[in-house]
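Q: Given below, in the form of structure tokens, are the structures.
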Structure I
Amino acid sequence: MRVSAAELIGAFLSISMAALYTDDALIGAALVVLWLIWKLTMTDDGMFAVPLALTFQWAQATLGLFYLGFFGRTVDAIDRSDYRPMVMIGLGCCLALAIGVFLGRRLLRVDAPSEERPDYAFSFKLVVIAYVVTIVLEGSLNTIASNYPSLRQIVVNFDQGRLAILYLLLRRFFRPVPRWGLIAAVVGLEVVLGITGFFAGFREPLVLAGLAMLEIFDHRNLRHWAAAALVGATAVGFGLVWMGIRRDYRHEYVEVDTFRTDRAARIARIGDLATDFLKGDTESLIGTLDNLVDRMWPIYYPALAVSRVPSVLPHTNGAILSAALQHLTMPRVFFPDKGSLMSDSEMVRRYSGVMVAGAEAGTSIAFGYAAESYIDYGLPWMFLPVFLYGLLLGLAYQLVARLIRHRDLLVAYSTVTFWFALYLFERSWVMTLGETVGLLVYVGVPVVMLDRLLLDRQRRQAEDHGLLFQQSDSVRF
């Protein structure tokens with residue numbers, strides 16, 4: 001990690017000015033953590049998934065703090081809880097992850113390859129076909145998963161593999177020069193497919209488009225800056241509209257049977273709801289923005305738990321993480337009768353003291369791994385498992401770079417895997433570990449095998465071509 005004097009001075013002045021403007025030293029500390037995240041996790045391989053994922057998690061831990069400091073507006077977590085200790089815990093977790101990734105990458109050295117990486121594993125036509133096929137299969141697999149819960153994890157990994165194929169396609173559209181029209185068309189399609197589901201599935205395609213653009217980003221090109229601003233504005237805009245319409249949309253999604261099976265009807269309904277929402281007055285739009293910040297800043301229930309543990313309820317001495325690890329070693333596809341863990345909502349009810357919605361309402365409210373670590377171990381030991389998780393991901397990052405030789409396969413797989421492994425602050429340990437292991441095993445192993453198979457085929461073709469060339473020379477002689 002190298003730091004120039006100019007960079008250090010610039011960072012110091014920016015952080016100091018922000019802290020003085022908001023009169024909040026915690027904002028200054030948060031900016032220090034953000035700077036350290038980028039310094040610790042930035043790599044020279046042209047991939048930005050890890051620093052951006054940790055930046056997103058950092059934003060989830062601090063968003064309300066900046067909203068109050070710069071705009072003077074409050075949300076429930078500020079008005080109804082002692083939020084600052086939980087913000088500091090969240091910053092500590094982000095920093096522990098960054099340090100773990102930094103050290104893990106240095107524990108496993110990746111030697112320079114003896115031969116150049118092949119740029120592409122597949123033809124452009126094959127990537128397009130694979131993308132179309134995954135779109136068609138996704139709906140069928142989701143239906144199967146709803147009928148056979150034991151297959152849920154496999155379907156989840158398929159969805160994430162589909163996003164890797166989407167990323168392969170987007171990378172092709174950015175090379176050799178960006179084809180903005182095709183990029184907008186594909187991202188627009190993905191956003192429509194995502195927003196017409198039950199959850200806000202429009203976020204991932206926008207993130208992947210941004211990550212693909214960063215690979216070729218030129219800070220001297222105004223069109224690149226304009227595209228980056230457009231992606232950011234689109235993400236915020238869709239988030240705001242979704243917050244304004246999701247209650248009415250979800251009500252119809254649940255109550256009307258034909259609505260779920262008719263995507264055209266869902267698209268039309270979202271259009272009508274969005275139009276009505278955008279016609280609202282400024283006060284209602286600001287209120288929705290408050291709700292969006294409150295939703296994206298999952299601090300309220302963890303902050304309540306920090307206030308109650310250990311003064312009201314004792315630490316669990318690792319029971320939550322131990323149960324998650326035990327659950328992880330017994331995949332439901334092989335152990336369909338294994339018991340269920342305590343639901344996220346039940347845990348929130350117990351440790352926050354609030355009767356949140358749960359399974360009886362068809363939903364779940366999660367604490368997130370940071371709050372669970374605090375409940376398990378308290379300060380400062382709660383940061384040890386977080387650091388170890390980051391360390392393992394750093395090792396995995398290097399191992400993936402060593403094993404996968406095709407550049408496009410490496411970038412697509414690493415981007416999706418390490419984004420999903422690191423970007424969510426509000427996800428429980430069992431979900432975090434399960435998703436990460438699934439990506440590394442169920443997706444990673446087939447990707448490595450495919451990479452080796454393609455390399456072997458390319459070598460055989462090169463050898464056959466060389467043999468034919470030698471034979472033709474002999475004939476001419």
Structure II
Amino acid sequence: MKAERNRRIPWTILVPMIVGCLGTLPARARYAGGTGEPNAPFLIGTAEQMNEIGLREKDWDKHFALVHDVNLADDTEQGFHVIGRYVGLDDPNNKPFTGVFDGRGRTIVNFTWSSPGRYCLGLFGCLGKDGCIKNLRLANVDVNAVGSECVGALVGKNEGSITDCNSIGIVRGGEFIGGLVGRNHGVITACRTGVDTVAVAYTGGLVGVNYGTMTDCRTMGTIKGATYAGALGGMNYGTMTACHTTGGVLGDLCLGGLVGFNQGEIGGCHSDATVTGKTYDVGGLAGINSGRITDCHSTGWAWGGERVGGLVGSVTTYATLTRCYSTGGAAGRISSGGVVGTNYGTITQCYSTATVTGSLSDLGGLAGINGGWITDCYSTGWVWGGRRAGGLVGTLEFGLITNCYCSGGATGYSDVGGLVGSSMGAIIASFWDTQASGLRTSAGGTGKTTAEMQNARIYLNAGWDFADETANGEEDIWTIDEGRNYPHLSWETRHDPNASEGQ
């Protein structure tokens with residue numbers, strides 16, 4: 001029996017056993033535990049373990065989870081190893097992160113980067129179509145990537161899903177710069193940022209440019225970009241829904257309290273940001289709208305030179321604004337309006353209580369210049385300016401105004417009208433209050449006393465929709481508390497003004 005206990009294990013068996021054991025050690029040593037599978041994710045608890053992910057490309061399709069807050073300043077290495085890589089379209093060297101990273105509500109502090117000329121930069125350089133980042137907080141972010149493109153605090157380029165992620169800090173770069181994501185082609189849901197961003201173009205508090213879907217996102221911070229800058233995103237070609245912005249946007253042209261340029265769809269969003277531009281296309285919500293904006297409002301001020309709007313700076317041909325309003329103000333030298341600076345699209349069921357000021361011309365309570373369609377709209381704010389100033393529209397170049405009214409007024413030194421300052425278009429079934437405005441003349445429309453303006457019969461006789469239901473079963477457009485107030489849009493009573501403002 002003693003001989004049996006002392007018998008040696010043959011080397012042909014021992015060596016493979018040792019090698020096999022050694023082969024399992026790195027996975028356990030480089031992380032805090034786990035196997036990378038969905039039910040046993042790799043556990044990350046230190047800065048070294050977080051930084052190790054960027055060196056292990058074969059793990060970029062695995063599952064990870066934070067088990068502690070991580071301070072990246074604790075890592076003794078020279079810099080952070082970015083996770084996921086995007087070089088260019090169809091480039092064989094592309095290697096996105098396609099796994100799942102669950103922050104479990106914990107925070108990564110002090111992600112810093114300082115070098116120029118990098119493409120697709122963030123804590124994650126590129127998140128692939130199957131990739132997911134969720135429940136993660138970033139604090140004290142400091143990214144200095146001047147001259148770089150596609151930069152975000154969390155992700156440079158996103159093709160996957162990002163849910164319930166926050167970031168606070170500062171991000172600087174060249175183009176496509178966001179407080180959370182540089183370029184979004186995927187889905188971003190319930191994310192928050194308090195990031196100051198500085199860029200040359202295409203920059204936003206949350207994304208630089210959006211081609212995907214963004215829902216229930218909030219931003220606050222200061223956005224500085226020469227062109228195409230917004231408190232939420234620089235440009236939108238996708239969908240933005242139920243988002244809310246505060247803070248400020250500073251730059252040259254095409255600036256908005258939500259987005260600088262929109263060619264997609266925006267719905268149920270609200271901006272309280274202050275927007276200041278040097279030249280043109282400046283809006284409380286969007287600098288330029290070439291898509292569809294529905295059920296949105298702005299409460300901040302927009303300041304600029306030309307084409308300045310309380311909601312949108314310019315609305316282009318075929319673009320639409322529907323059930324939107326502004327309550328802040330618009331100030332510009334030329335073509336400024338309470339809702340839009342210049343309109344060549346379609347504006348339907350919108351209103352403005354904003355104040356409009358301008359030093360030169362083409363100023364209106366709803367639109368500075370209209371070359372499109374304005375239907376079932378009203379304005380109650382005052383217009384202070386120079387030439388071609390109107391309570392509703394400053395200059396009607398061509399196009400149509402129908403079923404509209406204004407109860408505010410306009411001041412100026414020539415071509416000042418109660419409804420429209422100057423007109424070469426058509427004005428149908430539209431009115432202004434001669435007593436409240438103090439203006440007896442207009443380039444179009446019909447003047448009425450205050451008592452008449454608060455009488456439903458005036459509008460019913462003009463063909464306005466005050467019926468219980470329309471012929472096709474849709475709800476009526478207008479409602480009125482006769483003898484007490486002017487008409488209001490029916491959707492106003494069905495929407496809580498604070499519903500999209502968040503906390």
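Nothing in this text is a laboratory measurement; each read-out follows from the coordinates by a stated rule. As the structure is a computational prediction, the values presented were derived from the model and not from experiment. Cβ atoms are built from the backbone, for glycine too; each structure is taken alone.
Q: Hey, helix-only ellipticity at 222 nm (-39500 (n - 2.57) for each DSSP H run of 4 or more, over all residues; to 500) derived from one of I, II reads -2500; which structure?
A: II
Q: Could you figure out which one of I, II the value 30.0 for mean projected area of the Cα convex hull in nm² was computed from?
A: Considering all the candidates, the number was obtained from II.
Q: As an exercise: FRET efficiency 1/(1 + (r/R0)^6) of positions 268 and 452 (r between Cβ atoms, R0 = 30 Å, to 0.05), calculated from one structure in I, II, equals 0.25. Which structure is it?
A: II
Q: For structures I, II, calculate distance in nm of label points 7 Å out along Cα→Cβ at positions 324 and 436 and state which one comes out highest.
A: II
Q: For relative contact order in percent (Cα under 8 Å, 6 or more apart), find whichever of I, II sits highest and give me its label.
A: Going through I, II one by one, relative contact order in percent (Cα under 8 Å, 6 or more apart) peaks for structure I.
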